[in-house]
Structure 1
Amino acid sequence: MSVYLHDIPFDRAVQIFQDRIQESGWGDSKNAESIAVDEKAIGRTLSEAAWAKISSPHYHASAMDGFAVKSELTKSAIPSIPIYLSCPNQADYVDTGDPIPEWSNAVIPIEDVESLDKDGEISINGRKPDRIRIRASVTPWTHIRPMGEDMVATQLVLPEGHILKPYDLGALAASGNNTIIVCPKPRVGIIPTGSELIEVGKKAGHGEIIEFNSLVLAAQINQWGGEAKRYPITADDKNKIQEMVQLAANENDLVLLNAGSSAGSEDFSSEVIEELGEVLVHGIAIRPGHPVILGMIRKNKNHETGKSNEVPIIGVPGYPVSAALTGELIVEPIIAKWLGRNPIETEKIEAFLTKKITSPAGDDDYVRVVAGKVGERMLAAPLPRGAGVISSLSRADGLLKVPGGVQGIEAGEKVIIRLYKQKSDLEKTIFVIGSHDMTLDLLAQALNRYDRRLVSANVGSQGGLIALRRGEAHFAGSHLLDPDTGDFNIRYIREYLPDMRARVVTWAGRSQGLLVKMGNPKGIHSLDDLNRKEVVFINRQRGSGTRVLLDYHLAQLGIIFGSIQGYEEEEFTHLGVAVAVLSGRADCGLGVAAAATALNLDFIPLFDERYDLVIPLHHANSELLKPIFEIIQDPKFKASVGKIKGYDVTNMGQIVGEY
């Protein structure tokens, strides 16, 4: 049985793996490929340096449409005393890129020349006149590209290890290269395992999960210069997994076994790797991705080729965020080593954290964030951190590392973000923090046409106003009921933003009510039904407008909060409430009609409310937010929101006031 290391620091684990890979001779026997210089070469890595076979240009070339001349003959030309040159002996027409005659050493642009016929009249054939008249002299080599101006034969064009980009192909072709020597793409086999998995495109039944990890990993590998091969889903059967791993090891240069690399009862990854080769590490001190396995697999004897008869294998955790991070941190550097290049280094920026992060002691914790500039500060907002939250991968602007030993980072602290996007994209980001509203997705979609990006965080109406006070958002969505006046938001704006002038703009009227399962099996019709012992309620978080609305009406009815089963259970969005009801976690919850429609629930309307956008004046008057005011006045956009059940757009875009 192999002796391997558990739960060790990331750097040490990777070093052990890389040392063992190098010891095996892996990658030493790879054969370079000769490929054509064409568009298919994009992204390939040069195995050998490319040298210029010819100069570029390989002759003295005209840089203008005009007449090639001997500059010495033009010395005396001035506007009042022009000189005349005969054609083609003293002046010969050339197009841009044409070789110039051996006797010439300058080109006069055609617009600076008067073409004359033999009678001295302006020639109708300006390119083949009998002679030309010029009124200014030219110096030697004016408007000429000398031979080798760009590259000289034998000069280095591109170094070994260079990743080819579109412009590189032009440089290679111009220097006389029609073929190049590139590194072969490392072949990476990906094996998804799990009896609960089904292929993309199939309808998922209860307990079934669509398998997409292999799709994400394969796309990563191809983007990094590898050649991915996805193997069929393999059920949780040790023998079948072992057969598939051996097959992949025989056919590839690296194997990713994506499944349970945790301590689950149906996790055979470690056993399979140990029986077919060697487990080096099981468990790395990082989150997410803690249960990663690193090892080596022996090829079958009849598949042994070259110096190395072993293939590295990585047991990739099954959760999608863990799997993607394993690809970024471990797989990409291995592919880089194979290709003879450095691992990819993305741009890093400083930003201020908008929300406290807590981290497990001892592990490096990687947190995906969205980022944007509010005022003069770059901000980073943590995304939901569950290892299965695939949406955090597609939404993320960057990655934040909390080092092991640091148990958290407070809101407002400066952090370093490794970007996934260009920094310039962050300058176009609009931060909205506050109450959740499903139609803000329509606004985000509309803003794309204006080269703007909307990033939202759902912290409730009160949380949104606090974010504005801290300078952490461009605007907030709010629907806080004032129980004394029946109005919305104004009292709270004055309370939370006493030193900030803000414009309040009506977004929409909304209908709030109880979300129940289709058919309303428990016969729930009003808030009074929440007192029934058999009814389980799901609540919104404290500080949300929906929670304030609920508590106000419960108080009006004299219903004690503690008598409601599930009152303390909270969700942060209307869709979260809807999912809780649909899944049977609760019998009902208060939310907007659109959430019920989205998940095929019944809706019992109870209250009407006004949902406003609260925008600090210095942002409201900015160029960044200008498109928002155009969009909310657009009849087509209003109509798209008005089609959604429970929304009234009669007053959309109206300014309630500035406070």
Structure 2
Amino acid sequence: MPKPSAQVTAAEISRLAGVTRATVSNWRRRHADFPAPGAGSEVSPLYDLAAVQAWLAARGQTSAASASEELRAALRLRGTGAAARVLPLVLAAGEGEAAELARLAKLPDAGLVEWAHAASAALAEAMPRTETADYDERDAGILRALLLCVHAEGGQAALGVLAERALEDSAASGAYTTPAPLAELMARLLAPANGHDRYPMRVFDPACGGGALLAAAAGQGANELFAQDSLAVQAQRTYVRLRLNAPDAVVTARVGDSLRDDAFPTLEADAVLSNPPYGDRDWGHNELAYDPRWAYGVPPTTESELAWVQHVLTHLTPGAYAVLLLAPATAARATGRRVRTELLRAGALRAVIGLPSGAATPFHIGLHLWILQRPQTMGAEAHTTVLFTELSGMTTSDEASTTATRSASVRTKVNQGAIDWPALTAKALGTWERFRADPSSFPNDPGIARAVPVIELLDDLVDVTPARHVRTAPTAADPRHIADQAEHNRDLLRRSLTTLADAADVGTWPPAGETPRRWRTATIADLTRGGALAVLRANPTPTRETDTTVTVENGDVLLQRTAGTEGAPGAARVADEHEAGSPLDSGLIVFRPDQRRLDPWFLAGFLAAQDNISSATTGTLRSSIQIDPKRLRVPLLPLAEQLAYGEAFRRLYELRIAAREAAAQVASSTELLTLGLTSGTLTPLETR
């Protein structure tokens, strides 16, 4: 049976040809010989890629696509499995000189295949893989595109394209990347306390994913890197990435399930960094019930994260540290109480840092960083305090909203770009360094950080959630400091209430008539085909900061993709000049309107209408409801009318933001004042 040809959308044709999507629409209407759709739907047709390329070539329309886009097209034509076969060759190409790459790209098909076999054989011993790759002349197009991509954009760009396609082919779920700022923070938390000792040399990640954490460790000075992942493509990707980023480091990567089939059973590393899978019920509980790694208790079926915690501790040298990114439920679930108790008693859990939502997948919850330390020896004196740091409020939107008036620059905390990473990193590192220097006399930071005695944690819950502990005011807090902070909070509350009162003045809107207005509507798919707007999404698997990413532009409409996250499902806003140039978070969809035809605030208001969102969502569980942007509808109104509606929607948006900020300031002020009264650091006004 012949293999079905690769299919492409109109948007992909526009990128290949270097034209707008409106131009592709014109070609479809005006040229009878333009390839007819062979699949898809009327709203989103798909075209045969080979037929499109032949049509473009016949018209003398040379490709204006980037080298990475050409590589994507070549992979589509070759079919499933091609990306995984070719991915290891990125290393051979990435280590070559520019002149050599150009020479190889000009070889005939047979010569390219010969090069691929030779390069693959040279990598066979070190490269993690499950089977030997074989190449033939049908792979020549991909090989040539790979060499040209490495030559033009670098090895990391080609690696990103191939890994993305290989993950799609494998239908892998739960393969997420750790954002670069978070990976850097985690790596820097491993730095020696005194600043003079060298950075840990041997660093291990047992669930390496795309290798972001080990790459960050290499950037800090680690030179022996060990990685394992259950997906072959991720293990290979990590190996290639590290070899390209840190050519002087010794890299060892293996394929396999770390819990069931540990590829490094005798490894004791100087440090461990990991972002392990979360919520996994099939992690091997039954077959691993008597595993010697469970020194702190057998993890229940629902506690895969605590299995990873203990796995990591067995791979540390005595006294060495690990930093893990974990779901917040790990800190509080009743089923994990026994294991948490033993970790605390042994002094293995040193700190828990609460992060803002949006720091990493899943973006709608605030994840935790656990800092672990393997006890020096059995019977040695355990640590008596644990550091809790709560940084969920460290976002740029907090600062902006305290001084905002009724303007479009007020922003909500719904995207990764809202996190103030420099401030968060400095606070986390500074707090951890002070605690490590002298845990017994750590100066508590009310509302932010507190060193809690272990004995205080060993209650009926053994809850190690940071927010639960930093909100407890220490008796040694400076009353003047608390009083000054309370006055500052009151000032912020007064300002936020003034802003709310101004925002509430939206005017009086008259009735439309005896009956509601009716208007013709068009779907987003129709408007996209007509060139009135473009729909953009974030690259799901970025590999480094210099990779091609979707950035926000002034006037873009940002729609929250998933229901059940912070804010209302389908919450929409218009980006302003302050957000322009920032990378798009994967939890958002960008609608980029032609402002000569669509007003951004008009578009945002109707996109986020409750009935519109309801008709365009899929899924049944609240946490997994997804919005299909193509199905959303927008009224067809003249631009003058759009502007009037847009101004109204803008004012309503600012009213919601002002109300949210006022509510947050009320909660913050009352909480601090109550804490001050009950802790004895503040006294009430005299009764007269």
| request: For the read-out Rg/Rh (Cα atoms, Kirkwood Rh), for residues 310-421 alone, a value of 1.12 was computed from one structure; give its label from 1, 2. | output: 2
| message | So if we calculate Cα Rg over 2.2 N^0.38 Å for every structure here (1, 2), which label has the highest result? | response | 1
| task | Determine which structure produced the value 1.00 for Rg/Rh (Cα atoms, Kirkwood Rh), for residues 510-629 alone, calculated from the coordinates; the candidates are 1, 2. | result | 2
| query | For which of 1, 2 does distance in nm of label points 7 Å out along Cα→Cβ at positions 150 and 342, calculated from the coordinates, equal 4.8? | reply | 2
| query | Which of 1, 2 yields -6500 for helix-only ellipticity at 222 nm (-39500 (n - 2.57) for each DSSP H run of 4 or more, over all residues; to 500), as computed? | reply | 1
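Read-outs throughout are calculated quantities, based only on the coordinates presented, and are distinct from any laboratory measurement. Keep in mind that this is a model prediction, so the values were computed, not measured. Cβ atoms are built from the backbone, for glycine too; each structure is taken alone.
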